[in-house]
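Down below are the structures I want you to see.
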Structure P
Amino acid sequence: MVVRIVGPAPWRCKECSCPGAIIGRCAVDYSNVERYLDTFVNYEVLPGFGFAESGYDLSHVRELLRRLGDPHLGPRTVHVAGSKGKGSVSAMVASALIACGLRTGLYTSPHLVHLGERIRVDGECVTPGELEAAIDIARPHIEALHADGRWRRFTYFEVLTVLAFLHFRARGVEAQVVEVGLGGRLDATNVVTPDVCVITPISLEHTAVLGDTLTKIAAEKAGIIKAGADVVSAPQPAEAMHVIEAVSAACAAPLVCVGKDVTYDVLQQSVDGQVIRSEGLYGERVVRISLAGTYQAENA
């Protein structure tokens with residue numbers, strides 16, 4: 001029996017080489033980047049969300065990316081949405097792709113210690129210098145769009161998302177794992193053309209923005225599903241699953257459901273991780289992950 005080791009790769013800084021486990025001890029200075037990003041409205045720290053406004057869409061983000069040469073369209077893409085577990089799932093998918101020998105970009109939010117955690121290539125956090133280089137490329141186009149007057153002004157998260165794609169292009173990534181910031185349908189990340197769409201467990205959250213029922217929230221999450229992409233869904237409440245099934249069918253996107261098409265059980269569990277056996281479309285697999293939480297077996 002072959003045990004495949006899959007788990008989130010610990011992030012590391014290229015400039016100070018500190019492991020991500022050393023919380024709060026990183027000396028890398030992102031202040032110049034943060035000063036620039038702070039010139040944009042940041043809905044992560046302000047009440048309300050921009051896409052709750054009437055008529056909000058992603059046309060301004062798409063136009064900026066078009067002017068930059070569409071850096072988001074090159075790599076094979078896994079897009080991850082959901083209410084719970086999407087960060088863990090994104091990290092595990094990126095770790096698996098790296099183990100397969102693919103240069104892999106990972107974009108997640110928020111960060112714990114420093115901004116660079118959000119944008120990684122093969123586990124390495126983007127450096128301040130790399131982000132500043134991306135800003136130098138994007139800034140004149142952002143300013144031109146703002147001056148034009150026809151385009152919505154950019155937010156902190158939208159600009160950071162564009163910088164992530166520019167960095168991935170500069171590093172020559174072959175695959176990218178992109179975690180949704182909020183919702184899905186109108187999230188800045190929903191400009192990608194995914195090969196795989198993942199929807200982790202959905203629950204009532206951000207109801208003022210996403211809707212006050214599971215059906216409405218699921219519709220926002222399922223908004224990442226694109227025609228022909230493979231869709232993988234965690235077990236969901238019936239109301240949410242009905243939406244995911246309907247959107248997948250409308251997009252001719254094959255749907256795989258954990259607990260139905262793929263089943264799993266935990267063979268071993270300790271503080272060091274767990275061994276999981278899964279059975280499904282590709283037969284039996286035995287996987288060891290370095291995360292101990294029982295719910296992480298479902299994420300894996």
Structure Q
Amino acid sequence: MTGHEQNDLTKRHARIGENRIAYLDEGDGPPVVLLHGCPFSSFVWRRVIARLRRRFRCVAPDLLGLGDTETPADADWRLPSQAAAMLGLLDELGLDKAAMVGHDQGGAVAQLLAADHPDRITALVLADAEAYDNWPSSEELPFVRATQLPVIGRTVLWAWSRRPLFRWALASGKAVHDPDALTDELVDGYIAANLATAHRRAKTRRFLGLQLDPANQAHTAAALGALRRFDTPTLIVWGAEDVHFPPEWAERLHGDIPGTRGRPERLVIVPGAGHLLMEERPALVADLLAEFLTAQTDRAEG
């Protein structure tokens with residue numbers, strides 16, 4: 001895939017309440033919403049969208065507090081507010097229903113939507129997701145805590161805005177299994193989204209601080225009861241080498257959610273991929289999503 005194919009995506013904006021949500025909206029066909037994690041942006045989905053948009057309408061928002069989305073300075077960025085904003089975006093786009101794909105914290109947001117608004121979701125995909133009480137992971141905890149230290153925290157984030165140091169941070173933090181996946185294009189895109197300016201670094205620092213908030217963490221555990229009744233088709237896709245959220249979490253989700261339980265083909269552990277599996281195996285991830293989502297579309301139409 002060429003750089004042009006990866007980067008010819010156009011960012012749009014929608015006013016949802018007091019928030020100005022940035023999002024990608026590419027392709028035609030059944031709608032699928034792709035939610036990114038922390039501290040990333042819709043940029044992480046670019047290579048998957050470039051393939052999926054041939055058959056699906058791909059909507060990929062920047063979560064509150066990250067990327068190009070702007071909110072009031074005192075806005076609530078915790079999980080319920082994230083879910084409400086994503087629901088508002090669906091309404092703004094005229095989408096009564098959509099497939100929901102969530103990675104990392106985007107997976108947590110997707111779980112809240114599935115728990116509270118199951119009628120709006122045609123299919124659910126969870127990829128290396130925050131779930132239960134598995135976050136923040138022990139691998140990321142030292143990094144997150146460092147960003148919250150007075151003076152030092154701002155210095156750490158400033159250092160990460162430099163390509164060599166951010167590449168080192170991603171590699172040492174084991175965001176990917178193969179460090180060769182950390183191309184200049186990837187690193188520069190991540191920096192541009194959340195680290196390139198003092199304003200973006202301040203937002204990222206605040207967002208990372210929410211990872212340490214027990215009240216925020218409690219929302220994924222609280223959603224479990226409703227998820228155990230969620231029988232909409234669900235696919236679990238996980239990097240086999242994810243050290244942040246090892247595949248045991250995927251297996252637990254597979255056993256707990258009726259929409260995937262008892263269906264071995266709906267649990268896919270991707271070999272040779274770490275936490276950012278859409279960066280290391282974009283073609284495979286896109287193919288898995290296309291096959292699963294097409295099957296649900298055919299089932300609904302049949």
Structure R
Amino acid sequence: MKIIEFRRSISKKTAVAIGMFDGVHLGHKVLISQLLSKSEEKNLCPVIYTFSNHPIKEARRKLLTTLNEKLYIFEKLNVENVYIADLEANLMEMSPEEFVREELVKTLNCKFVVIGEDFRFGYKKSGDANTLKELGQIYNFDVIIANKVLKDGVAISSSLIHDLILNGSIEEGNNLLGHPYFIQGTVEKGKGLGRHLGFPTANLNYENGNKLLPKNGVYITIGNYNGTLLKGVTNVGFNPTFEEKKNIKIESHFLDVEYNFYGKFLRLYFIKRLRDEIKYEKVQDLRNQVMIDIESTREFFKDNPIESIHII
């Protein structure tokens with residue numbers, strides 16, 4: 001997959017899908033599928049036009065996918081080219097026509113655009129999907145407006161998935177994403193509390209502070225370490241039995257493996273929520289509960305073999 005530098009012109013004629021693509025959910029995947037099929041049909045170079053950061057108004061909402069995570073998913077979906085625009089540049093001040101002329105026509109040599117029906121662009125979001133269609137007639141490119149994708153009668157959106165994951169409904173969120181929600185980063189050395197309990201953990205130092213973490217609690221997870229899939233139990237939270245509330249930690253115990261993960265890259269997929277995080281008065285009570293969590297995880301993977309779970 002090729003990353004196209006911001007404002008670097010392309011000589012090939014292109015088809016472009018535009019959006020933030022936060023989460024790269026099922027609705028986004030339909031958009032990308034249309035981009036790839038139309039590009040092949042019309043012999044155009046397919047390009048995803050996305051952004052390095054959130055629009056200012058939405059910056060308070062945590063991201064479902066960091067830029068690196070988003071690029072990883074694009075590559076898995078066989079996207080060939082990604083153009084990463086910088087919202088800190090003067091993009092937000094451009095009129096809709098300026099955006100089309102400078103970004104789509106002059107820079108990307110665009111002949112075809114795929115967008116969602118709620119697409120907005122230009123200064124103060126003054127342009128919409130119909131505006132783009134009208135400008136396409138002037139600047140000689142076609143526009144497809146993809147309908148919202150519904151799941152059980154509800155329109156899929158990044159904000160809906162965000163709220164589900166934030167509130168602990170990880171399975172519902174995964175259902176709308178079309179893949180398990182994941183976090184990636186390097187494993188850092190912790191205080192050895194898990195090893196002290198008899199359950200060594202990999203402590204994930206996630207790569208972006210603006211990344212949405214699932215609701216505090218214990219989850220069944222899958223770790224992807226160098227392409228090897230690992231069955232895991234993960235605690236997201238503060239270690240309340242041992243510590244006062246400070247920074248949220250992501251600590252995973254992987255079943256039946258003896259890896260030294262320190263300093264290694266790990267991708268962690270959240271599959272099912274088991275319970276809330278609990279503060280225990282006695283360490284033995286915590287140890288007993290962790291054993292129950294591990295047994296629940298083993299039973300889950302007996303019924304759902306790890307190879308049968310679609311991860312991206």
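Comparing P, Q, R, where is Kirkwood radius over Cα pairs in Å highest?
R
Using distance in nm of label points 7 Å out along Cα→Cβ at positions 123 and 251, single out the structure from P, Q, R with the greatest value.
Going through P, Q, R one by one, distance in nm of label points 7 Å out along Cα→Cβ at positions 123 and 251 peaks for structure R.
Coordinate-derived values only; no laboratory data. Nothing here was measured: the structure is a model prediction, and the numbers come from that model. Cβ atoms are built from the backbone, for glycine too; each structure is taken alone.
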